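K.L.:
In C-alpha cells below, several structures.
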Structure 1
Amino acid sequence: QLALELGAKYGIRTVLVLPSAMIGGEAHQLSYSNRLVWQILQGEIPVDTNITLNWIDVKDVALGAYQAMQKGRNGERYILANERHHSLQESVQLAAEQYPELRLKTPKRVPKAVLYIVASLMELQSKLTRKEPQLQRQYLDMFYGLKQDYNISKAREELGFRPKPSRQALLEAFAYLKDEWQGSGVKD
C-alpha cells in the first residue's frame, strides 16, 4: 500500500506483482520455497502441517514481472501464481511417484495445537542456534488450513501471463534440485 501511495504522491508509475511460492532452477542458494522442495526430496517432511502451497516457476514470475512493467496499469496489482494449490501431502506423493528409489513417506497430519507447541520449541531453539526455525507460529497463524487458490485472470488478460502448471513447475524443481543443484548452501 505504501508503494502505491508514494507512487501517487511523486507521480511515479507503480505496478505491483504478487508472486506465490517461487521454485525452480539456477539457484545459487536455496530460497525458502526451494528449500522446502529440497526437504521433500530428502525425506525431511516428518508431518503434514496442513499448509498448502501454490507452486510457481521462478522464470514464469520473472517473465510476469517484465510483462507487468511493460503492460501493467498504474496503481494495479497482479497475482503471479497458479490457480490451484498443492497440499504438502500431494507434493510429497508427487516426488515419491517421480523418484520411487527415494522411498519417500507421505507425512501424517498433526493437530494444530501440537504444531503450535512444536513451533514454540523450535523458535526457542532458534534463539540459541541463530538458525531460522523450520516451523513458526506466525506461519501457522497465517497459513494453517488456508487453500492458496488464486484468480489470475487479470494477469492473464492484461499481461498475457501464462505460467506452466504448478505440477510441472514442481516436477522441474524436483529434477533440478535432485540432479543439478550444487549450490553453496541454504539461504536462511
Structure 2
Amino acid sequence: KNLERVLAVAEGMAPVVLWIDEIEKGFAYTRTGDSDAGLSKRLYGRLLTWLQERKGPVFLVATCNDVESLPPEMMRKGRFDEVFFVDLPTAEERAEILRIHLARRKRDPGRFDLAALAAASEGFSGAELEQAIVAALHAAFSRKSELSTALILEELRSTRPLSVLRREEIEALRAWAAGRTVPAS
C-alpha cells in the first residue's frame, strides 16, 4: 500500500522529481523473495511496471552504491531516461565542496587556500572532505586556535580516502560505467 501511495502522490504532484536513495537496498531480496513471503518481489514488480508505464511528468532519480546488485531488468532502457555516473570530485569540484562546508560552519571560505586544499585532497569524496573540516575544527578547538588551511591540510594528510583503501573496487566501478553511463561531471 505504501508504494502505491507514494507513486500516486508523485503522479498527483507532477511535474515532480521523485528521489529513491540507494535503490539496491530497497529490493535486496527480489531474486528469491523468500525472506518475506514474496512481498519484496511483488513490490519490485510493481515498481518495474510503474517505471515502464508512467505517464505523468515524474522524473525519477535513484541513487545506487552497488550497481552490480541491480537485476538487469531494472536497468533496461525505457525504465530510466538516463543512467549517470558520479565519480569522485575533480579539483574544481573539491574546492567548491570545501567552500560549501566551510560556509556551513560559519567560516569565511576566502580565508582558506582552497586551491591547496583541493590539490591535497585528490581522490577524496565529498563526505571525506566534510569530515576533514569537522576533524580540523575539533583539532582547532583542542588547541584553542582558529580553523586554518594548515589544520585542514593536516587532517587531509592523515586520512586515507576510500579511493586508496578500496582502489580496485572503484576502478572496477569506473570500468563498468565506461560506455554504459553518462558522466555527471
Structure 3
Amino acid sequence: MAAATALEEAAAPMGALCGLVQDFVMGQQEGPADQVAADVKSGGYTVLQVVEALGSSLENPEPRTRARGIQLLSQVLLQCHSLLLEKEVVHLILFYENRLKDHHLVIPSVLQGLRALSLSVALPPGLAVSVLKAIFQEVHVQSLLQVDRHTVFSIITNFMRSREEGDGWRKGSP
C-alpha cells in the first residue's frame, strides 16, 4: 500500500507537468511556459522531464504542433540555461541542429533554442562552430524574418563573447 502511494505521489508532479505542456502546445497561452521554467529553476522538474513530457509534441506530424513543442522547450532553456550540464547541452545541441532541417514553421523556435544554448557556460569546446555551420548549411538566413535574423546574429555574438580562441572557435573545426 505504501509503495502504491509513493508511486502516485511521484506521478502527480509529472501529471501536472504534462498538463502544463498540453496547455501550452494545444492552446495559444504563454503562461504555462513561464510556470514550467519556474518549476525547473526551483528543482520541481528537470529539463529531461520537460523533454519527456513534450515527447509526442516534438514528434507530431503537424508542423505547428512541433513548433509549439520546440517553442516551449526553447523558452524554458532561455530561462534555465545556467542550470544545464555539459552532457545535456550536447544532446540538446544535437537535437536542435537536427531540427534545423525541419519545416520552415519550426525554424524560429529552433533558433530560439540555439540562442538559449549559446548562452550556456556548459557548452563544450567546438560546438559553437558546429552550431554555426549547421545554421548556415540548413537555413537560408537571408530569407528569414528580421526578428529571426536577429536571433541568428545574437547566437553569433553570444559565441563570440563567451568563447576563447583556444576552444576551436578560430580553428574552424569542431
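K.L.:
Among the shown structures 1, 2, 3, from which was the value 10, 37, 34, 14, 4, 1, 0 of P(r) over Cα pairs in 10 Å bins from 0, in percent calculated?
P.N.:
3
K.L.:
Work out the source of 3.4 here, i.e. which of 1, 2, 3 gives that when distance in nm of label points 7 Å out along Cα→Cβ at positions 53 and 85 is computed.
P.N.:
2
Only the coordinates and a few stated rules stand behind these numbers; no lab work does. These numbers come from a predicted model, not from an experiment. Cβ atoms are built from the backbone, for glycine too; each structure is taken alone.
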